[in-house]
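Student: Following are the structures in question.
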Structure I
Amino acid sequence: MIPFESEIGSEAPIGIFDSGFGGLTVARAILDQLPNEDIIYLGDTARTPYGPRPIAEVRSYAIECMDRLVTHGVKALVIACNSASSAALRDARERYDLPIIEVILPAARRAVAATRNNKMGVICTEATANSRSYNDAVVVAPQVQLTTQACPRFVEFVEAGVTGGDELLAVAREYLEPIQRAGCDTLILGCTHYPLLQGVISYVLGDEVTLVSSSEECAKATYTVLQRRELLHHEPRDAQRMFLTTGRDDDFEGIGKRLMGGFVDDVQHVVLGRR
């Protein structure tokens, strides 16, 4: 186990990682709710997407990313990736002696509370769908009928900085047809890239379908965990942000700014493991 150093306390940053840009939705949601917190974000863009990869490979990449964040002295690790949460959560909790927050269970709990007809959908990557992580997360609510739909091309659109257009709309209609056919009144956006496509998803499904963002629910869970551990900054301060990527730093900064405005800057390239 990699120890949680005794001197690390509320002054330390929160470590957040994702396979690419999607986890930026988690990072921004965390700073919206916890504006006094420093963050270090790592996007493994050299090896994105994780969704089509074997679970064992995703687990290996996730551990490499989290090991790197731990070297920066983070006070908590946020797995801002549904595929990585599905593949590596148990390993992470055994490996690191510090709080681990993931995206699946918080979103599932919120969706169960939100559904009115007990028909829920989840759209996600292939890795998350194959892991059946959301099925496991809603097992405590046996009345719920869960429809799972993998949407691999959604990640491709976001990673290219595309959030609209006829091609995306056509793909969205195809992916979301099973959700509509099942009569779902609640849909979990089970990939942190998908909140960036919330406009087109809502357009296709209509206002009567409640969208649950795994990013927003993960941010709420982060607040709860740090509050309980007495690791929150409570006083106003100028919080610091560090962005790391395994891909090209200029590409990450350019697409990150396009998707997130001025939120992303000063991106640094890092090298992890094998390519």
Structure II
Amino acid sequence: MNNPYLPVKAKILDIQKQTAIDYTFRLAAGLHVQSGQFVELSIPRVGEAPISVSDFGDGFIEMTIRRVGKLTNVVHELKPGEELFIRGPYGHGFPLEQFRGRHLVVAAGGTGLAPVKSVLNRYYHNPEEVKSLNLLAGFKSPADVLFAAELEKWAQKFSVTVTVDKGDENWTGNVGLITGYVQKLVLSNPAGTQVIVVGPPLMMKFTIREILGLGVPPENIWVSFERKMCCGLGKCGHCKIGDTYVCLDGPVFNYTRAGQLVD
């Protein structure tokens, strides 16, 4: 019998440094993943944590992992060829079928860009699947910008706006909160526009407020929640909000439901 709690070994194929504390790990894995899902990553005798899958392909998955504690400190010391453990994937991903033939806006704050990276890569390689795509990516500072090379690549196929809360002497790009750039969006058909918003809670709250102000219906907005999803199977209750288990019912939610999830 398959044990859903049992992790399997995954060899590290490659490691890409994104920022001083964010590394992207490519692991050998034959998982069937949907954009927006997560896995439980672990190291024996160290710990386990839920990590979003930032990209995937034939025989591999990628995770962009921030160094923030005991487990991730150890993960960041690993080298290509070494192994860690994963189980999953878990949860619901983004409803790509609902984006087909529609205008799509993706608003991502900070590490919120990681869960939507595979969505953006999909439409980079298959731009005919959507009518148009606008990406708004906001970061605290130039040193916090994730996927710099990918942002340049994506800009070749669709509209990309990158902004930082505070620039430095070398930054020549946009400065300001992402909400200010949402206000500048020109949507020819708000009712026919689908929107993804991922990032810190306050960023999502005020970004969604601006998007609603543009006339986009609430049912066209999709968000991804970050919670302490310890088991991933709806058993431990750590991620529960009311009667909703984020690990099972999410982490991707339609805003008509997400807007009612209050701790």
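Student: Can you say which of I, II returns 1.4 when distance in nm of label points 7 Å out along Cα→Cβ at positions 51 and 131 is computed? Display every interim value, and only then the final one.
Tutor: Values: I: 1.4; II: 3.9.
Here the read-out was taken from I.
Student: Okay, moving on. With distance in nm of label points 7 Å out along Cα→Cβ at positions 59 and 203 as the yardstick, tell me which of I, II scores highest. Please list the in-between numbers first.
Tutor: Values: I: 4.1; II: 3.4.
Once distance in nm of label points 7 Å out along Cα→Cβ at positions 59 and 203 is tallied for I, II, the winner is I.
Student: To test your reading of the models, identify which of I, II gives 2.5 for distance in nm of label points 7 Å out along Cα→Cβ at positions 35 and 211 when calculated. Provide the component values of the computation, followed by the final result.
Tutor: Working: I: 2.5; II: 1.4.
Source structure: I.
Student: Comparing relative contact order in percent (Cα under 8 Å, 6 or more apart) across I, II, which is largest? Mind showing how you got there, number by number?
Tutor: On the way: I: 26; II: 18.
Answer by largest value of relative contact order in percent (Cα under 8 Å, 6 or more apart): I.
Student: When helix-only ellipticity at 222 nm (-39500 (n - 2.57) for each DSSP H run of 4 or more, over all residues; to 500) is calculated, the result is -4500; to which of the structures I, II does this value belong?
Tutor: Only one of I, II returns -4500 for helix-only ellipticity at 222 nm (-39500 (n - 2.57) for each DSSP H run of 4 or more, over all residues; to 500), namely II.
Since every read-out is calculated from the coordinates, none of them should be taken as a lab result. Keep in mind that this is a model prediction, so the values were computed, not measured. Cβ atoms are built from the backbone, for glycine too; each structure is taken alone.
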